[in-house]
Structure I
């Protein structure tokens, strides 16, 4: 059969399935619609198909991030709000609709491995849209790289590896838990800046997602949301009066004076509408969120913002009850660590230290009526603390009371030039109370390092170790800014910098100075007549007050001493609180006056017999 020229141009062609897939017209779906149709949640409390009605506030976030003009999306949010699932939905949407290079950056290599194994690969396998695109080649689905048949290529990276961050051009980039990243990557810049350079080649089409709970003002996520051209806050709509309002912690209501556990257990917290004063239960809070909307609070006049940020506090989540938030606030009132957690993980705000400079007059106001050297009555122990300098030692003898409040009294302070001077303070000085009862120093703790000064620097650690060996009552102590525990012990068998053994060895006590400096600052703010006060004797010099006001707390929450300011008595105060923790003074039981009780009981019996005769 002979075909005409026209017929030869239109011969039937059988296309392969992959070719037909390329030619198929794509559905017009927004990211939130795509997620509800093709995303499956594989872990957590809501396993199963993605449902926008469970977290209705996330649909607008996803759809906004994927608008053509948006280059960067930032979520500063609390845990359990869906803040992490949002960018993963966007990445899955992109891998289906616009297959290209994708990178997920985690704080550490181990985090990257776990996220790939437990979150990303199960997400791809469970999606009816993406699972057919997974290659049969096992090398294409590895822990650090996933390649799909449509050309999408996903890499895992971690913040402390310059090579992992700087290898490939990336179109879709997710920085997850940014505030757990380090400040720098080796000798290079910070990991976020280094990773962002991977998207340069996709100048007009790249997407960068940044997600984290905040920590401090200078943290990556808070700086990122401050740089956004448009920032959104969520306004809930009162189910009773219809008033739209952002959530404020001042509107949280719960019975005063109850412990946090009871408020949480019995679901006693409510949220009060600012307009009609209706008190919402959890179900009404959820209804208010479902009826609410996102409101732009920054960049209202920018029609096509490139950087968009969203603030997600815990109030929005149906998985976080109002009573849990209230319990967290109650705990935050008495615990500094809980206060930081309340700001970061519930309010989704950085904790900002309210700096109130300690004034010298406020320190000297802690002086009582005792002369220098007089021990108060009814103490639990007498401790000696020493701060090692290049030439000599600052010291303080401090008495502690009974009970968990750790009341304490300064007995004596000063400076000695030698170890012999310390021995005199320790053994050859008399410490008595107003009744003439004599007390001896129960334990001593000495800084194991050396100070700084005009004389050449050298370590006195070996000398301190020898002094502690000669005097078992004296323990070496060393401060660290960052520790997972408040105190710890380490056995030292060799002199520092040598292989020379220390006969019998010494036990070095490491102390978390950041924790104990926070505690000391708190105690210095207590009135001298109140429980837990840090009391001074009546002759305490102004120099002591200057030392106690020298340090300040920086934006990272670490204590710093300005150059040229002496802080030796401040350090000694830290050692005193650490020593009380090491010795567990607050748990000591006050001995009963057994003899006095027997005499009182006998006197009562005599009185009863006399009354019987009368």
Structure II
């Protein structure tokens, strides 16, 4: 299991090691389809629902896959493999379950395959990068072998009315812009008769990610924390991601339009004469079975405190391999999460923002400038991660259980808005808890709840050293907006003083010059004709539709305004890591303006305010996270 050091596209965490599987098992020949899911669960969660009933189900979480496996078992009169009695919510409706997660792999019902079972089944006796051979070049998408077996970046063009831009709006020019899933079983199967083990949708397995042991018998992976392993890549997958040994991870509550699963069932335990235990058990630990713990101290950047026994003096770290956030990288392959942002590893959908200094505020002669924008030098001493987009209605609803947005008909990929500043603190804490991270805000003295009169004392504070998710400070926000630029907008200076006729803003923002929407409930930015230069049926649009700044951040101008941590007040002089003045319990800063925003409001330096408790239509948030 794993890959040789010489394999093209190899990443860390794929150490080759012998594995014995002592159970015969059945594996589904194709990924679970939309039709199969809907027949058992009664609804279709898939983003690509126009693909059809024979296309893989996606946009389901790992917990929802466990639920489906149990439901499928019950429908056929089989024993269920997962105890979900402590779970709250339901599939598609904020399903949450308490750890530890446990499975009886000898159960007769349906279950997710283990990571070892999945790779063993993919390989079907082969030892090459793909089950039909090795790549003959390093080309990302020009891979003849993958053309035969996979729906991937080399052939993923959609044949129906939905598609996804695998190029990332041109950031990956070698990848196509109109991709989607396709019906299962359209490509060649492997020697075991399994289809789509590479491509179409990635597939969730049972295991949590972790360093491989030196050898293993029926491995189940480390104890679950917040992440689970995903195998096989999806329709945007490329040469490196579609290898047998490739490993990625996601959280057990996350959903993605290119992630699904297939089921397995245990048949029976292998007899003694079917397994050679001497192959795997000469590990210095005194016998077969589960690998024993070994003495030692925590090792590696993960700070893990568990070890596998690979010899009498074992010191191998058996913790999470997804701990290199912030490390230098040249490509996605250098990152455990598979995402290289601004030459540093980052979480998916987050951008690495480097430390540095900049001039905050605006020059005295900048058109549209307000009095509280005095220029001063700010140093941010530590890098951080910032969400590439504003928080969406789906992200909020999945975690908080409701959608507060006034513009709910815009859709799940549109920014959440009509939330208060205090609601955002609660949301940030909820995101942190979902990933088992330290919440940044102490809300224990607050009353009410998000969406229902949440009130907190004015003494709220936080530390930049917290490990969880939080609002950006005002300085972090402007620094990230500018991305090294010193102009009015991050893509240049206005050519005129026209409020809404701004070609530069047309490229980067949903604003008063282009904010018309085709869904019901649009807002009249013209004020019933009092501002005739503005449009009359406006609203937010799905995030990420306009050009990002040079660091990969979308919608920093327009769409919705964005709350930041600071209270509104005069700027200090030159400073390092400012948090703003002490909060008065009333006003918080809003940056970036919204869909009615105009020239003056969409400048990098513009500042507006909102009350702590006001649910303001058109105001949302994007989260950041300090890098440990």
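Quick notes
- Entry that produces 0.10 once FRET efficiency 1/(1 + (r/R0)^6) of positions 132 and 348 (r between Cβ atoms, R0 = 25 Å, to 0.05) is calculated, selected from I, II: I
- Source structure (of I, II) for distance in nm of label points 7 Å out along Cα→Cβ at positions 60 and 116, computed value 3.7: I
- For Kirkwood radius over Cα pairs in Å computed as 26.1, the structure of I, II it came from: II
- Entry that produces 2.3 once distance in nm of label points 7 Å out along Cα→Cβ at positions 36 and 228 is calculated, selected from I, II: I
- Structure responsible for -3500, with helix-only ellipticity at 222 nm (-39500 (n - 2.57) for each DSSP H run of 4 or more, over all residues; to 500) calculated and labels I, II on offer: II
- Mean count of other Cβ atoms within 10 Å over residues 44-51 derived as 18.9 - corresponding label from I, II: II
All of the numbers you see were taken from the coordinates with simple rules; none came from a lab. In this text the structure is predicted, and so the values were computed from the model without any measurement. Cβ atoms are built from the backbone, for glycine too; each structure is taken alone.
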